[in-house]
Structure 1
Amino acid sequence: MLEITTAIFITLLGSAFYHLLPARNMRLRLAFVALLSFVIVFAHFPVAALAATATGVLAWIIAIYSLRYAPVAKYGPFLLIAVLAAFSFREIEVQTSPLDKTLLQFGMSYYILRLYLVLRTTTVRKERLHLEEYLAIALFFPIFPAGPICAQEAFSRSPALQRPLLHNYLLGLYHIGIGIIALYFVTGVLDDLADSLIVGLKTRPFWLQMDPSATYAVMMLKFAHLYANFAGYTKIAIGLGLFFGFQLPENFRYPFLATNIQNFWQRWHLSLSRFITTLIYMPILLSIRKPRVSMFLAFTLVGLWHQLTPQYLVWGIGHGGMMALYMGLSKNRQVARVAGALGPVWTVLAWLTTMSAVAFLSMFANEATWELALKFVHSLFGLQWSD
């Protein structure tokens with residue numbers, strides 16, 4: 001990932017050239033954005049840049065033939081998912097640094113989902129986009145490694161394109177300022193608090209040497225750190241996008257206020273939530289007509305989309321199971337009566353349960369190995385570990 005100061009400088013310089021191009025020629029502007037983004041990504045991660053470009057061209061070809069042949073329109077977008085699966089099953093060496101591998105894997109996930117969203121949208125609308133639009137959506141460097149997931153509405157159809165340049169630049173700097181505070185200051189404070197409780201290395205706690213209370217505190221602090229880091233990065237990406245007049249979607253809406261798992265996903269990673277609902281959950285629901293099973297399957301698939309590991313499979317099953325359970329309990333009259341009788345106490349308990357559950361699944365999923373994930377569980381619940 002680029003250093004923030006470098007990214008801001010490159011974006012300011014690039015956006016200046018971008019705005020010198022004729023405003024009426026959006027194709028030329030998007031071609032410039034795609035080329036600029038390719039150069040930036042290629043300079044740091046060449047294989048990822050080439051893979052993104054090739055996938056963007058593939059999406060464009062699928063889109064062209066989708067307008068002519070109904071089977072291509074129906075099944076063609078799944079070719080992108082097949083590409084993602086191929087990259088996930090076979091780890092591709094970009095450099096020797098783990099960061100390079102991570103950027104390739106996660107960047108691949110996000111830009112393929114963006115292209116898949118574009119294909120499905122254009123198929124329904126029966127419209128045609130040009131190659132430079134697909135490449136700009138796939139490669140735009142502020143959102144390349146971690147989203148948010150957005151399509152043509154954020155680029156060639158952005159409402160920000162109609163606003164004065166000064167307005168967009170000032171609003172962009174505002175978003176960047178918030179993002180920098182979250183990404184550097186807040187995460188630094190959370191890191192220091194977690195480090196004071198961790199026994200072992202910062203990146204690999206010795207879970208079995210920690211008591212349950214310390215493990216629980218570290219779990220919650222690490223989840224808060226994940227939120228501050230992800231939300232901060234997204235805010236910076238939104239700000240950088242505004243320099244070009246692109247309106248990238250907000251990705252978080254105060255998720256730590258959620259009092260149930262459904263409300264959590266209405267506040268957390270909003271672009272992914274919309275993607276899950278529209279392009280995974282609804283198609284499954286239309287096929288099997290069972291809402292809770294459809295939700296469970298949708299989140300299980302999303303868990304595997306993150307990473308093809310047992311830890312993330314558990315993450316998907318956990319979120320899908322909680323969503324399915326909530327969908328059933330929310331309609332239960334007896335549960336509603338208990339909640340009404342307990343009042344604020346119920347709200348506090350529901351909030352604590354929700355935050356603890358999502359933090360647990362996050363920590364479990366992000367452990368490097370299955371063994372470390374199980375050691376974390378044993379430490380959290382005070383269980384004995386047998387080699």
Structure 2
Amino acid sequence: MTDKKSNIPLSKPHFPAALRKAIAADIEDILASGRLMSGPWAKKFEEQFAALTGRAHAVSVHSCTTALQIALSFADVKGKDVLVPAGSFITDISVVEFAGGRPVLVDMNPETLALDIEDLRRKITPETAAVIWVHLTGIIAQDFQAILDFTQKHGLFLIEDAAHAHGAEIDGRRAGSFGDASTFSFYPTKVLTSGTGGMLTTDNPDLARYAREIRMFGKDEETGEIVHYGNDWFLDEIRACVASHQTSDLEGQVVRRREIAAAYHMAFANQPGFRMLDVAAGNLPAWYQYAVFLNPAVDRKALIQMLKSKHGVDTKGIYKPTHHEQIFRKFDDGRLTATEDVLHRSLCLPMHAGLRDDEVKKIADALVTEVRAQLG
């Protein structure tokens with residue numbers, strides 16, 4: 001048995017020594033100043049993110065869930081339908097209910113991991129108000145224009161959930177630049193992290209102002225009067241400082257993730273028992289996760305166990321289908337079969353900027369070895 005301490009983790013925040021030193025010095029200054037909220041670091045971080053995504057506005061909040069909820073509230077989805085990927089994180093459904101809307105789950109396109117266009121078309125009704133589109137694993141769907149055309153044609157508010165996609169781009173457009181509202185997460189496992197936190201990006205000045213007011217108890221920016229039902233959803237100065245430094249380091253991190261993905265691609269070319277996604281030229285994922293998809297003959301549970309116990313490699317599926325969670329089974333229409341098939345056969349390999357080349361080779365060799373062993 002491999003010592004658990006030697007395991008190669010699925011994800012790990014990337015804080016090189018020089019970055020840690022710079023962050024520590026700036027946090028010391030923040031603490032000395034006594035200003036822990038609504039200060040220069042939050043402003044700087046928002047400016048960086050607006051520039052990163054090419055947006056007019058970026059509003060920092062305390063989680064991606066909060067950013068999603070603010071966007072849905074602004075879109076006024078109460079009593080209306082919102083089309084949501086069945087292959088996404090649970091908060092993409094819960095936020096719709098928080099905002100008083102009705103989630104309608106849409107099946108997955110197995111080739112892109114994003115919304116299936118035909119299922120979108122089947123499920124739109126006169127009651128549909130918005131669509132949530134997720135860049136699952138950090139990959140922007142190759143058929144993104146069809147998603148944009150669909151929402152524009154039907155006058156639907158598009159929320160782009162880019163929680164996995166910091167720095168991803170396609171055809172020269174960055175993640176966070178597509179939706180009426182776009183949201184990011186800075187959770188510990190994400191490409192860019194501050195421990196927790198979120199960001200909403202938009203070109204709509206009314207939405208940006210609404211987000212700034214909602215995150216501060218619903219106070220009007222000019223009068224200080226309470227004009228909305230708000231909350232204390234701001235991002236504090238310490239986390240904004242950490243996130244700002246991470247943003248400055250983002251390009252290097254994403255380049256390294258792409259190098260690791262390329263090494264996996266090369267190692268897995270023509271290997272039996274699993275497939276990889278075909279990512280076209282001009283599509284540059286952030287590679288939040290690197291997933292392969294196992295043939296039905298491969299036992300995923302046994303494979304995960306062997307990779308960890310024998311090789312010290314941590315792996316997992318992308319997510320459980322959201323409609324298989326107990327609280328969301330009521331949204332299962334019985335036709336979300338592609339989502340179920342893809343997610344049940346998915347296997348995420350370790351992916352973070354701190355992985356060494358020898359670790360990447362070890363991971364790839366272990367997967368090939370154990371899959372071949374199962375296939376006999």
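Read the figures in this text as sums done on the coordinates, not as results from a lab. All figures in this text were calculated on a predicted structure; none of them were measured in a lab. Cβ atoms are built from the backbone, for glycine too; each structure is taken alone.
Taking FRET efficiency 1/(1 + (r/R0)^6) of positions 49 and 65 (r between Cβ atoms, R0 = 30 Å, to 0.05) as the criterion, which structure among 1, 2 has the greatest value?
Greatest value across 1, 2: structure 2.
Source structure of the calculated read-out (FRET efficiency 1/(1 + (r/R0)^6) of positions 297 and 345 (r between Cβ atoms, R0 = 41 Å, to 0.05), 1.00) within 1, 2: 2. One of 1, 2 was used to compute helix-only ellipticity at 222 nm (-39500 (n - 2.57) for each DSSP H run of 4 or more, over all residues; to 500), and the result was -22500. Which label is that? Structure 1 accounts for this read-out. Computed over structures 1, 2, relative contact order in percent (Cα under 8 Å, 6 or more apart) reaches its largest value in 2. With distance in nm of label points 7 Å out along Cα→Cβ at positions 113 and 273 derived from the coordinates and found to be 2.1, which of 1, 2 does the value describe? Label of the source structure: 2.
Can you tell which of 1, 2 yields 0.95 when FRET efficiency 1/(1 + (r/R0)^6) of positions 145 and 281 (r between Cβ atoms, R0 = 25 Å, to 0.05) is derived from it?
Working: 1: 0.45; 2: 0.95.
Label of the originating structure: 2.
Tell me which of 1, 2 gives 72, 55, 38 when you compute Cα extents along the principal axes in Å. Derived from the structure labelled 2.
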